[in-house]
1. Comparing structures I, II by relative contact order in percent (Cα under 8 Å, 6 or more apart), which one has the largest value?
2. If you work out FRET efficiency 1/(1 + (r/R0)^6) of positions 61 and 237 (r between Cβ atoms, R0 = 30 Å, to 0.05) for I, II, which one comes out largest?
3. Comparing distance in nm of label points 7 Å out along Cα→Cβ at positions 229 and 365 across I, II, which is largest?
4. Can you say which of I, II returns -12500 when helix-only ellipticity at 222 nm (-39500 (n - 2.57) for each DSSP H run of 4 or more, over all residues; to 500) is computed?
5. Rank structures I, II by FRET efficiency 1/(1 + (r/R0)^6) of positions 173 and 197 (r between Cβ atoms, R0 = 35 Å, to 0.05) and report only the one at the top, that is, the highest.
6. Looking at structures I, II, which one was mean count of other Cβ atoms within 10 Å over residues 37-44 calculated from, given that it came out as 21.9?
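Bear in mind these aren't lab numbers, they're just calculated from the coordinates by the rules spelled out. Computed from a predicted structure; not experimentally measured. Cβ atoms are built from the backbone, for glycine too; each structure is taken alone.
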Structure I
Amino acid sequence: MDNQKHVAFIVFSKVKEHVAQSSRMLAMSKGLHQNGCVVEWIVLSHYVDQNILDQYSDTILFTKVGMLPSSIRYVSTLMSYLNVFALIALFRTRRNSLPKACFLSIDSFIILKTIQLMLKHFKIKIFHERGEFPYYQGKVSIFRKINLDLYMKYAVPSFDAIFLISSALVDYFQEAVGTGNSKTKIKLLPMLVEEDVYAKDDEQSNELPTNHQNIVYTGTMYGDKDGVYDLITAYGQICGDIPHSRLILIGNNKEKEKMKKNLSALEELSCKENVIFTGLLGKKDLIKWLKSAYCLALARPDNQQAKYGFPTKLGEYLATGRPVVITSVGDIPLYLKDGINAYVSAPDDPQAFAQKLRDCLSDEQAAKRIGETGRSLVNEVFNPARATKMIVDELA
């Protein structure tokens, strides 16, 4: 194994489909593989979805160590600490075949610092990746805040390079590291998408009915992260005028208490029968819906999460070539221009979003043109092989 281009991702959580962090690391891994790297995932939870194993076995070497996390919180925390010792034991047995660099994505200070010290002992470069604001956790306990303060002050400056998904995160971490610290490199690594997974045509993409103008959203149904409430409200303002349209909402909706706000918006609609909640779908079924959509929608509100993060699903949306109707939050306006490669609305304004939906649904030729222009961004900006060259450069 070529140590000079051997990159390992140390993964603590279960590796599952439909998880944004997993999707991002998989795309990064694919890009690194295309750039000639040997990519390994050291999975300390000992669990990887079989579908992921099947799809990426030619790209990623999966090494499972440690113990499965418990459903009991404190037991699971204890297991995480024990898994660190399993990781140390693994590296000791591999003294002659260690990776050139390791990616760490956790922010648990004690665990992170322990692994950093081990990697420094073995002279392995330490990379960090982050796709959201560290302190975005809703109500943060005093213990969580202390942990994050230690993470930002003592762990972050110890990385050789940090790769961040948004310009706001770059600014935030640059300030934390300090302009005088030349050791830790802070880099913008944009959202990545595996275009071939979503763009290729096959018989399955034609299995769903296409006699409706389907507006499709996929993601979390709970909270304010993706603005599902605003999306339902906006759709209610146009569905009476466009009777062949449907709003398809894909994602887990089993927690009824958390669905109350969305269901209250649904009750206000005169065409509630045109709104379909599919529940959580497997990746193949999800892709079918995305590729059969007339357009794809995301009404993200303007909040802290939108400012510092970036929606992974946007790459999936764009890769289909379907037109995207979206709000102008965070870094989105850096890439998407209204009427050119997307329909871009002001955030937190269901009426404005409804107008963008109407514009998209009322002119099919313009919608197709805008969708295809949006797809070109995937190869130009969000291409894993192109974007991860900056990581390969840091291996030197």
Structure II
Amino acid sequence: MTPFKRGGGAIAITGNRLALGNLNTSRGFADAGSVTLTAINDISVNDVIASGNGYSGGNINVTSNAGNITFRDLNSTTVNSLRFQPVAGNIQLTALAGSITANSINASAIKTDGSGDFTSTAGAVNLTARNNITVIGEINTTALATNVDGDAGAIGGNVTLTSTNPTPGNNIRFGSINTQATIEVGAPPTGGTVQILTNGRVQGTGTTATGDTINTQSVISDLGASLPGGAVTIQQDGGADNTPFTIGNPALNGTASSINVGGGSILSAGSFAVLPNGGTAAGTPPNIAIISINTPPTVTTNPLLSTNALPNQALPFVFTANTGDANLDNATVIIDAVLAGTLRRGNTILNPGDSITPGETLNYTPPNNTIGLVNALRIRASDRVSTSAPQRSPSIFRLPL
């Protein structure tokens, strides 16, 4: 498809719904133009090219108020800018009520020749969606300044991926993220920070050229030095089963490979459980935070199961209970204690720690010669990592006096 090209001029399109081909605002001997797209409903675009070949890249800003945002590739890079402060464009995608999907995002800044003092500054990437965020390939906000006859600096772009929906179940998935900043000699460069925040699961499925899934190093190449770069923060809730966040396994919740923030701070393996009340996991290297979200479940049950139970006889009953979970986790009911008598499922005696299912038929036998009220059970709800407060005496049998 022939791109819609403005020769460096800005593109601004507003509508109810946008379905576009390729957009190109790059040109020679001038900064690339910005791209601004706004729609009430869905926005669908092939490639957006706002790269600065010899000059700065243009900003890309896309907002959907009530729909999804879908792109193929986004490019706001600057390559070998003739300016002394080459800057790549920032990329901001906002789906206020929907999801974001893209193939790859590149807001890098590259300077590999020239005389004078240069600082290459990559663009920031900020994706905010109500629901899911998916970037199939790499998010690249690296900054490179080498082979420069003068003082060189490099500033990697920050990357922020945020799902704002307070209702759990919205996931963030990406191939890899690279915010590394590299120079040959001189003052330390600055790798970009990475924040990934959701009330769902996070999956980093690929690797960068360094072999890491997330790379934020600050590198001085002539010294072979990897210095501390941008901090990495990942917030997730493990999904409905509170799946641990695992480095080396992105199948459900985790990354395919390591998280490298430079200065020898590398998280190359490990599984980090969702904490009972949420919080920051212990055991991560400096500048890497794995945060989980969780609230223990709740349970209520019928306090009176029978008013006509007979002494010394088994009473079949349908167990009833209602569980609740603020994180929409899969909750089960477990026996905290059998306070008196014997509880069976068929011929199998049930004990503390066994799970019971609301709606199933159980059999309770009170202690011999019991008269009056019997506090039979105490139960809890479990979401695999935390339990509710015990529900005291949820099953009371009234035996004939």
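1. Working: I: 17; II: 8.
Structure I comes out on top.
2. Working: I: 0.05; II: 0.50.
Max of FRET efficiency 1/(1 + (r/R0)^6) of positions 61 and 237 (r between Cβ atoms, R0 = 30 Å, to 0.05): II.
3. On the way: I: 4.1; II: 6.7.
Comparing I, II, the top value of distance in nm of label points 7 Å out along Cα→Cβ at positions 229 and 365 belongs to II.
4. Details: I: -12500; II: 0.
Going label by label, the one that fits is I.
5. Values: I: 0.70; II: 1.00.
When FRET efficiency 1/(1 + (r/R0)^6) of positions 173 and 197 (r between Cβ atoms, R0 = 35 Å, to 0.05) is calculated for I, II, structure II comes out on top.
6. Working: I: 21.9; II: 19.0.
Only one of I, II returns 21.9 for mean count of other Cβ atoms within 10 Å over residues 37-44, namely I.
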